[in-house]
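Structures given as structure tokens follow.
Only the coordinates and a few stated rules stand behind these numbers; no lab work does. All values derive from a computational prediction rather than experimental measurement. Cβ atoms are built from the backbone, for glycine too; each structure is taken alone.
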Structure 1
Amino acid sequence: MTTFDDREQAFENKFAHDQEMAFRVTARRNRLVGQWAAGLMKLTAEEADAYAKAVVQAEFEEAGDEDVVRKLYGDLVSANVEIDEAQIRAQLDAQEIEARRQLLGSI
């Protein structure tokens, strides 16, 4: 039974690692897209850093990306930036690729 126990443990470890990596990619992506949005809103460096952190925190409001998109869209429109949700979603996709690249490069 040791072989089966070892395999089970290996699968559990891989699952845990994959879940952790997915969380880290999403958090990094949200930080990057927050920095992008801060640039569009012409925030100072300190404000941009705080805003990026707020975007990361927005992820925890509900499952999926809708909470992040809603925050970004609302904030950008309030700052008189002409943008639509499709542009925000495209930026989320682009920044997810960059976040994966950054995290895989740091391993």
Structure 2
Amino acid sequence: MENCLFCKIIAGDIPSERVYEDDRVIAIRDIDPQAPLHVLVMPKEHVQDMTAPGAAEVADALFRAAAKIVSDAGLSESGFRAVLNTGRDGGQTVLHMHMHVLGGRSLQWPPG
């Protein structure tokens, strides 16, 4: 998609720190991390959100990548958070399906 920020990142037009890549997805470090590990996992094809045709298969690829990322980071035992926001009211700020993967500190709510 021509004006999609994530499509430009995937194409290499915008620099990013890639932490994972396979044939379907890439994962990059978030530029405003909310935890010691905060990566965005996104499909290489432009899929807007969870309501798009074929989104379930894309979500499967995102979750598989997230599992590999947290395992490689040593967070399988301590835990992590995986979040998929859908639509503007759901908190999706870039309309290209993506998952936030956070870990490396307690993410319990309320804190304490």
Structure 3
Amino acid sequence: MTIAKKSVVWGLFAAGGTIAAFIFPALIALFLLIALGKVPDGLQFENIHQFATNGLGKIILFVVISLSLWHAAHRLRVVFHDFGVRKDKVVANAVYLVAFIGTVMTAFYLYTI
């Protein structure tokens, strides 16, 4: 992998890790409240839908979802290597392709709502 490609992948991985570290614990706590039947007013369907259809909300959702996908892709690449799969190019191409497809699908879905 060339230096330029490596920089992009590492940048996406680091940004995704930061997003995951700060956003996911809050999401887990909120979903736990929802599972217990204590849905805060801000998490009612109408409010979430209004957020997702707003331009700024779409950007925020796109950034959180896509960077999380890229972070997970790189983590999976490392896990495959740790489990002894030594076809790094094949694994890298596969996991990054899935992250790319997920990013495109996220953009498309957010554009259509």
**Study point:** Structures 1, 2, 3, by distance in nm of label points 7 Å out along Cα→Cβ at positions 48 and 64: label with the highest value
**Key:** 1
Check your understanding: Comparing mean count of other Cβ atoms within 10 Å over residues 32-39 across structures 1, 2, 3, which is largest?
Key -> 1
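When Rg and Dmax of the Cα atoms in Å is computed for each of 1, 2, 3, which one produces 13.7, 44?
Working: 1: 17.4, 64; 2: 13.7, 44; 3: 16.7, 50.
Checking each candidate, the match is 2.
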Check your understanding: Where does the value 10.0 come from, among 1, 2, 3, when mean count of other Cβ atoms within 10 Å over residues 8-15 is the thing being computed?
Key -> 1
